[in-house]
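Below you'll find the structures, each written out as structure tokens.
Laboratory data are not the source of any read-out in this text; all were calculated from the coordinates shown. The shown structure was predicted, so the numbers you read here are calculated from the model rather than taken from an experiment.
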Structure I
Amino acid sequence: MARVRVVTDSACDIPASLAREQGVVVVPLSIRFGSEEFVDGSTLSAEEFWRRCAGSAELPETSAPSPGSFQEAFLAAAEEGYDGVVCVTLSGAVSATLQSATTAAAAVADRIPVRVVDSRLMTMGQGLVVLDAAERAASGATLEEVEARVGELIARTRVFGVVDTLEHLEKGGRIGSARALLGSLLSIKPVVTVVDGAVAEESKQRTRARSLRYLADKASGFGPLDRIAVCNGSATDIDTFVGMLAGVTSAHPLVVVDLGPVVGTHTGPGTIGLCVITGA
């Protein structure tokens, strides 16, 4: 039976306990508040990140892992006897993380084969793909089979978000084609999505309640889902939104996670994310 290790980065927002349970190795990005630098998930939890955001006038910044961090994860897999690694990264359109992983894969090519895949996604869109890949790997799938499965799932994965303001996306340079929304910030609660790996406009709603209803209807409209996750970026109405999804059916249970610092830096407090993998 093949032994394939699945590696990803901390932008996936998979809770640490779930990553350990599924055998997923998570390489962390770094977060900076002014002169202070933290390691995502290690020296900075999601809870602490949002607390700091509430008390800071300065927007935090993120930086990709070094190639050495990925190389360490890949070599550990080789030393543990794995036959190969599938590494699923944050969208290459918004981060240098993909480049770091690709550089690391080339550096260890004589020790272990590594297939680096650009998810073209972020947060639990990326995370749901990773969790599925880990299950496939655990069932004995080959390196090629896991890689192919990841590609198939990426094509069926959608990421949406309700944000209180586009200020964080604009200042962080991650707004993409959603820039057109800026002119009407005062009168709308925007819904954004991920298209070709970057943030884009999805809908303009007049109130937050309508934005959340739009997301819930979006989830229902896909029909029976394969997987679904909700990401909570310090939103006070997260329970209300989760309740709206009561009628949505999926092959796997709903996963609710804290939106982590990597994506939260660019979306800001109050963000609610919806990530789904549609049925085959």
Structure II
Amino acid sequence: MKYKTLKLRVDGAVARLTLNRPDHANAMTFEMGRELLAAMSVLRNESLVRVLVVTGAGEHFCAGADLAEFKLLRNLSPEEVTRKAEQNPLLHAIQALHELEIPVVARINGDAYGGGVGLALACDLRVLSSTARFGFIFPRVGVSSADGGATYFLPRLIGLAQATEILLLGQEIDSKRALEINLVHRSVVPEELNRVTDDLVTRLAAAAPIATRFTKEGLKQSLVRSIDEEFSFERQALAACLLSDDHWEGVQAFSEKRTPQFKGK
């Protein structure tokens, strides 16, 4: 598929998705939302892909929603605006990204604002350039901070108290504070961004895909499951892993003191 607002490249076990509107700070449009949804569909069917990297072209990660499209909504009826909001492909795309079974690494090369922060928070691991900022500035343009997944992801990542302050006040967060409050996993100087990201990607791509999938599912569901439900899931995960060829390969490799070669079977 050809995309106008992003790039998707698959190289063996690693897929790289790049938001590609650098002249507009990679601001999100409805077209980008539709293309992101299409890309998620492609990735769900790429059985060989083990990890996805999400980043932005140019100097920015993502400036959030393109306000030019917001202005066009002024000419629509209330019913049409409501329908546009309910069908917003950007929100569906962020949810689809979060629900991918493979690990997703956000390579946050520049500022991320609004929905762009939501896109980053939907990823499993976040590597942030030390010169970049997160902007939860929804209130400044008169929209709710309950947008882009912010009210879902942020309390789960940093706790309700800090999330409440950030979202009600529409705060900007620099890289130092983002690391301090565990909003990101790594904060590195721009020159180290590729190396640190690639190191994480290499390790994730080399891991056993079946085991990784169960780990990701367990983490995502643990906050809504009871302990009985979670332990039941863990027993199912253990049985599936023990029955896999990858488990036997891991045991043999450990005994032979070599690096395992997992095949996802």
Structure III
Amino acid sequence: MTRRSILPSVWATLIIALISAVTSAADWGSLKGRFVLNGPLPEQPKLQISKDVEFCGKYEPRSEKLMVHREDRGIANVVVWLDIKPGEKVAIHPSYDEAATAQIKLANKGCRFDPHICVLRTGQTLLIDNPDQVDHNTAAGLDKNDPFNALTPAGKSSERPRFKQAERLPAQVQCSIHPWMTGWLVVKDHPYVAVTDEHGRFELKNLPTGEHTFVVWHEQPGYVQEVTRGAQSESWKRGKITIRVSAGETDFGEVRLTADALK
């Protein structure tokens, strides 16, 4: 084969690869938004320390049931996930491949669960870590997977087997040794789950483009249903809202919630 005949072949391969890359980019988009409180700021009461007072008391743990930023009113720990019907499949972006079998840490740290809301996929393993100087217990009552009740001695850690099925709703995590310690475990069979940060912001990256239904949840009301988005009042039955995700970035907008909507 001559050099002249090779060059067209090389260029054809490059052009096909370039077209493929452009097409692929058009198939994915991100969804971002923010949740804020409309109304008086809530108190964050100190929790009653009834065990290991000398150690846990120095951290002065407070209730994490409703966390609102004091300046910008952002609501933390609102969970947004892509709603997938049983048996339905969703395309998953290659950027999530590396984390598909990752180890996700849930720490008993400072006599609280860190993070307060822990998200993991089926196929990932849960590492329960205890860097504290006191023993902790981590118990979760799951519906689709085997419940667990793991004692984790001070300075030790333990690993849970991979979860086989997605959980429909977040499952509460508790410590029976320190009853004020509560958290949540979100188990899905896809990576499209986000938890709002301290400013109420969330982002779901590299979603397949098209019309999708999302579920919005917060630990106090459960499903988030009565909201104001933009200038419009909206009712999301069972926390569900349908949005068209476009290539690039789709803005969910600013969602305002009242204290009554978070009861």
> Ranked by relative contact order in percent (Cα under 8 Å, 6 or more apart), which of I, II, III sits at the highest value?
Replying inline: III
> Out of I, II, III, which structure matches 82, 48, 35 when Cα extents along the principal axes in Å is calculated?
Replying inline: III
> For which of the structures I, II, III does the calculation of helix-only ellipticity at 222 nm (-39500 (n - 2.57) for each DSSP H run of 4 or more, over all residues; to 500) return -11000?
Replying inline: I
